[in-house]
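Coordinate-derived values only; no laboratory data. All values derive from a computational prediction rather than experimental measurement. Cβ atoms are built from the backbone, for glycine too; each structure is taken alone.
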Structure P
Amino acid sequence: MTEAFDPLVKEIRACQLCRHELPLEPNPVFQAHPQAKILIAGQAPGIRVHESSLPFNDPSGDRLRDWLNVDRETFYNPEKFAIIPMGFCYPGTGKSGDLPPRPECAATWHDRLLATLPDIQLTLVIGQYAHKYYLGKNRKNNLTETVKAWREFQPDLIPLPHPSPRNNIWLRKNPWFDEEVVPVIQDRIKTILN
């Protein structure tokens, strides 16, 4: 597996596919290892992540690590967590926040990269763009309905809202997420990592 993995990682890190569509130089941010057990399929890096080249190195990551009940050392261990966003590079900002992930990344890289990660036991699918890609026709009418239906996707996959501070209102309106879903995620991760 490493024979295919290492050259693929180099190819992704050198990617220039949508260079002319990005506000900054391409900087593909992701984390993977052939022995990874848990896949986090996210959206796209924000500006802080772009600058640090470390996935979820921002307040969204702090909340996500709380949801998962893991520390930074565990989270950034690629043999435990693969972190693969729908768009690997910062897409820029629009009127209501960051722009959607560039579509070229998932279409070009996801299947190839996932094929080199044979030990994934749980996929956490974060946000509407990842829901659309990973759940396809099985996703519901909107993000809330999709996350509410999390039991339908168990045990290998759990759809999540984005952990961004922009979603504080959503989290207040949907306390069932913290009460029902987060403990299940934490138990599942503890089981997998132990």
Structure Q
Amino acid sequence: MSRVISELDRISQHIRECRLCEEHLPLSPKPIFRVSSTAKLLIVGQAPSAMVQSNGELWSDATGMRLRHWLGMDKNAFNQQADIAAVPMGFCYPGRGSVGELPPRPECAETWHPRLFPLLTEVKLILLVGHYAHAYFLGDQRKKSLTETVRSFSDYAPRYFPLPHPNPSNTIWFSENPWFDSEVLPELKKRVSEVLS
């Protein structure tokens, strides 16, 4: 176990020092993620928001508040849970485009995910938050749309649980898909509770 822990620490340090896409970022590189050798739940999101980049705490913005609501956790429980790892598709804030935030930089997943994820040996459930995570992990197994993929969440059990992005700007999606609250969230809370118990 000590070898795995030291390798995880080593890779984590390399990620924190990463400057691969520095020239493309609006702010200084500040890779933000959370891993643990004991993690049973892995949350793969999109990329840190400007607020998260500033305070260094993953899922600490309005998007994170909604995600924690989905999981049935308050902020304190979420942050103190050593069994929860959080690794975005892009480790640094990518900046804003003409319509919302830019996509996560591809260098992160290409360079670090294949080296990091095999070391998270205790992970039992991976939450795929948003279509970038869906594409990376599910590939051709995705349905024709994010909505269909999320509604077919049971097709990806027990390893994966696809979710929409909890960004407040997705309010219309949530209002048009009330089944998400009634069908998906109860099962999500149940699966997360089982994995972390």
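Side notes on the structure shown:
- When mean count of other Cβ atoms within 10 Å over residues 153-160 is calculated for each of P, Q, the greatest value falls to P.
- With helix-only ellipticity at 222 nm (-39500 (n - 2.57) for each DSSP H run of 4 or more, over all residues; to 500) derived as -11500, matching label from P, Q: Q
- FRET efficiency 1/(1 + (r/R0)^6) of positions 89 and 137 (r between Cβ atoms, R0 = 30 Å, to 0.05) from the coordinates reads 0.60; which among P, Q: P
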